[in-house]
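**Q** Input: structures, listed below.
Please treat every number below as a calculation from the coordinates, not as lab data. Computed from a predicted model, the values in this text were never measured in an experiment. Cβ atoms are built from the backbone, for glycine too; each structure is taken alone.
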Structure 1
Amino acid sequence: MRVVIGTNVLISALFWVGRPKRLLNSVRINKIVFITSESLLTEMKTVCTAMNKPFRLSKSEADEIIDHLKDIAGEIVSIKSKVTLCKDEADNRYWKCALDGKADYIAAGDNETCFL
């Protein structure tokens, strides 16, 4: 199963326990193929270092997380698709990654994101 994992889900998986962490652990043991893109990784780094977050990380700590995500990713997709399915352009990035990466699912943690 090929899955694009949203930033909110990844943050939850890294800092708390529950379903998101189980999903990420399934990626780590190769039960699920994690599909991502450079733009999604950039978003992740931005969120990890945001001043208003309780888990705010330093740039070097965020770089370590991004390196780990790159290591466990089954594929880092080069985005070619032009998609405007969601009103929020940030959400369209997930669709682009899912389409270009031939993902089966998008695992997102908000109600606004469109799903496959």
Structure 2
Amino acid sequence: MQRTIRRYIQSGDGWGPSRKFLNIYIRDVFYNYYLHRAYSLSRIESELEIPLDSYVVSHIRREIGRNHGLPRWRGVISLDADLSEKYQSYADQIAQKRHTQRVHLDVAFWNKP
């Protein structure tokens, strides 16, 4: 099992899922009242990313319109650093319009019909 996980991550296929997991974990730490207060986490809010998956990507694409120039979403397994940065940039633009930070868009997207 451990060799399989190591091979998966070393092959590069694990970058997207690993990034999504870390973004969810760090966001949950940020949302924890006690940890937030103890470590003054307000200062990192603007650096936190939205966890990318097909649902979030569909909302980002819908909000930015057709002329975004992004390649077809092939799943979190195919996500690399360059594509992630592009989506995070668009998420940042959407968040600015909503007067919030991109990390909070995940909640807004999941609550939107």
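**Q** Which one of 1, 2 has distance in nm of label points 7 Å out along Cα→Cβ at positions 17 and 89, as calculated from the coordinates, equal to 2.8?
**A** For distance in nm of label points 7 Å out along Cα→Cβ at positions 17 and 89, the value 2.8 is produced by structure 2.
**Q** Starting from the value 32: which structure in 1, 2 was relative contact order in percent (Cα under 8 Å, 6 or more apart) calculated from?
**A** For relative contact order in percent (Cα under 8 Å, 6 or more apart), the value 32 is produced by structure 2.
**Q** For helix-only ellipticity at 222 nm (-39500 (n - 2.57) for each DSSP H run of 4 or more, over all residues; to 500), the calculated result is -18000, so let me know which of 1, 2 that is.
**A** 2
**Q** For volume of the Cα convex hull per residue in Å³, find whichever of 1, 2 sits highest and give me its label.
**A** Details: 1: 99; 2: 132.
When volume of the Cα convex hull per residue in Å³ is calculated for 1, 2, structure 2 comes out on top.
**Q** While we're on this one: With distance in nm of label points 7 Å out along Cα→Cβ at positions 41 and 65 computed per structure, which member of 1, 2 shows the largest figure?
**A** Once distance in nm of label points 7 Å out along Cα→Cβ at positions 41 and 65 is worked out for each structure, 2 has the highest.
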